[in-house]
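Colleague: Listed next: structures, encoded as C-alpha cells.
Here, each number is a calculation from the coordinates, and none is a lab measurement. Since the structure is predicted, the reported quantities are computational estimates derived from the model, not experimental observations. Cβ atoms are built from the backbone, for glycine too; each structure is taken alone.
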Structure P
C-alpha cells in the first residue's frame, strides 16, 4: 500500500486548516499557498472531504472552509479512507480449492495483520493530535515558563 498524492495532500491541507482556522473560515487559496499545492487540485480533494462531512464550505468574499467537527473528533483514518478508499496492504484472490494454500497463509499471517496495525494506528490519531504535535515541533506550543 502506498498513500497517493491525494491522501498526502489532503491530510496536509486539513492539518493546515485545523492549525489556521481557529473557528473561522479559511480560503482555499491560503491553504494552497502555505502548502505549495495547486488550488485546482485542492478543490477536488476538498470536494470529496466536504461530501464526506469532514469539512464545511461557505461561498463569498468571507467564505472558505472550516472543519465540520472538532479536530479531536476527526480521525486520520477517516480522512485517508475518504481520499484513498480501503487501506488494505494486499488482498489476494484466494484459490477455492480444498485445504490451506500458501497464498492464504501469507494473506492471514502477513497482509491482514499489517493492514490491521495500519488501521489501528490511523484510527488512534486525530487531527487534534497532529495539531498538537505540529505546535510542539514548530515551537508554537503556547507553554509559558515563569521565573
Structure Q
C-alpha cells in the first residue's frame, strides 16, 4: 500500500507542477501584457486548485503510512538534527501545505476582485510563490534518482 501511494504522490506531483507552472506563467504574462481575464484563465486556476488539493490529500495519507513516520517515535526531537528525516517529516510537509494554502488564498482572493488586471495579479503572485515553495522542498535526490 505504501509503495502505491508513494508512486501516486510522486507522479501526481508532475501534474501539479506542470499545471501550476502554466497557471502562474499565464497569469504573469497576461498581467504584464495588459490582457483580459478569460474563462480559460478561470478554468486553469481552478484546475490548479483542484490538483494541488488532491496532491495534499495523497501526501497526508502517505505521511501517516510511511515507514519514515516511525522516526518520530524513534528519534523524537532528534528528527530536527537529522537532515533527511527533517526534510521528509517536517520541511516537505509544512512548506507544501503552506504552498497549497497560498494557492487556495490566491484563488479565493482573485474571485473577489472585479477587474481583469487585479484578478490576474492575485493569481500571478500567490501561485508563483507557491511554485517557488514547492520547488524548494521537493526531495530531488530521490525524486529524480
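Colleague: Work out the source of -26000 here, i.e. which of P, Q gives that when helix-only ellipticity at 222 nm (-39500 (n - 2.57) for each DSSP H run of 4 or more, over all residues; to 500) is computed.
Modeller: Q
Colleague: So, one more: Given structures P, Q, which gives the highest value for FRET efficiency 1/(1 + (r/R0)^6) of positions 20 and 68 (r between Cβ atoms, R0 = 25 Å, to 0.05)?
Modeller: P
Colleague: Quick one: Cα extents along the principal axes in Å came out at 54, 28, 26 when computed from one of P, Q, so which one is it?
Modeller: Structure of origin is Q.
Colleague: Among P, Q, considering only mean count of other Cβ atoms within 10 Å over residues 84-91, which has the greatest calculated value?
Modeller: If we compare mean count of other Cβ atoms within 10 Å over residues 84-91 over P, Q, the biggest value is for Q.
Colleague: Same structure, new question: When relative contact order in percent (Cα under 8 Å, 6 or more apart) is calculated, the result is 26; to which of the structures P, Q does this value belong?
Modeller: Clearly, the read-out refers to P.
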